[in-house]
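Chemist: Quick heads-up: structures coming right below.
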Structure I
Amino acid sequence: MMRAKRSDATRNRDRILTVAVEVFTADGLDASMDSIARSAGVGNATLYRHFPSREALIMAAYEHEVDVLAGSAEGLLKTDAPLEAMRRWMWQYIDYVATKRGMAEVLRHVASGQDDFFNPTREKLLEAMRTLLDAGMTAGAFRTDVNAKQLFQVTTAVCLASDDSEWKEHSRKIMAVFLDGLVLRP
């Protein structure tokens, strides 16, 4: 019985976090905690039991998104060759940046005064990129003169270079060119 409650609580927490990202992305700081609870299919008490404040929910939602993205690198490498795993992960990263762009106002508000707010999540993303790069280098598929920090800088710059309505499509095209340059040719 306790195990069922724990797994139910975990599902509720994950559902709240997923919905919170969507709602904060769409509504910004004005997002209603009630609408988040309702959309997640939980009561307000459940929401506040997991996240006692708006700031706690925002921080947890952001960290959850990073954990899902960073954690997907290993899974992609189990099913795909390094180049395809890298490509699929980069497309996920671009989607993540789209969410982060939508939550920018909310994240700035929460992170103000916390110099190290983004450091742990940046490290998780760098580690995922390092994992993907290392797999490609070990397989002899990727150049060895590019490191994860450089890849992170290029990817982030590409995602933030444009703010028009088609920025995601443009970012994917530019990243495809970059990835093509990362591949070793026989």
Structure II
Amino acid sequence: MAREQIKVPFGYEQPARSHKGSLLIFETFEDWNEVDMRAMIDFAEARKFVRAIFYPQHEETLRRMGIPCEMPYYARIKLLESMLQEIQSNVTVDVDAWEGKRKKYTPLDTSLHFLTDKYHGPYFIAMSDRYMNLFVTYPSFKEWIKHARFFILPRFGVPLNQKLHDYAERWEVVEMINGV
């Protein structure tokens, strides 16, 4: 396939890309407040992400993962959307409600495939320490750690799984200023 020729003035240098790809945030969002949301969006702005996608999971998925959640899925979506309306940001912020359409258990791997097909890369995934410890035990973790960089939010004070230390260059713990 032939390349298309482009005319540019002499000495033109293409500007460096200053923005990264998509930040996918997996959490129940049940106990989040405006301060937590602002801290997460500030983090996305500081790291110059193009898009931040908040992805709450269905209560059936959370039940199968062993993660307690009292609020129903649609109440958490409504809460997220109301909090995000109050916040102005340079980052495009979305709440993805795909799991609500499925209304059943959705494996984490399936959710990640859906989100990476829908949004542009490179991909950065933020999860709480509790989520990350579960994800490390899944067989698909070894593939995802190669395709995405992970940010671990220490919300629950859970010690991290030893398997994570084999991939220490692919993840980092992010201490948020405002409570996350």
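Here, each number is a calculation from the coordinates, and none is a lab measurement. Keep in mind it's a predicted model, so treat the numbers as computed, not measured. Cβ atoms are built from the backbone, for glycine too; each structure is taken alone.
Chemist: A value of -0.66, -0.75 was derived for log10 I(q)/I(0) by the Debye sum over Cα atoms at q = 0.12, 0.13 Å⁻¹; which structure in I, II was it taken from?
Modeler: I
Chemist: Work out the source of -26000 here, i.e. which of I, II gives that when helix-only ellipticity at 222 nm (-39500 (n - 2.57) for each DSSP H run of 4 or more, over all residues; to 500) is computed.
Modeler: Derived from I, not from the others.
Chemist: I have 3.4 for distance in nm of label points 7 Å out along Cα→Cβ at positions 50 and 74, calculated from one of the structures I, II. Which structure is it?
Modeler: II
Chemist: For distance in nm of label points 7 Å out along Cα→Cβ at positions 26 and 42, which of the structures I, II scores highest?
Modeler: By distance in nm of label points 7 Å out along Cα→Cβ at positions 26 and 42, the leading structure of I, II is II.
Chemist: Hey, P(r) over Cα pairs in 10 Å bins from 0, in percent, for residues 90-161 alone derived from one of I, II reads 17, 44, 28, 9, 1; which structure?
Modeler: Only structure I yields this read-out.
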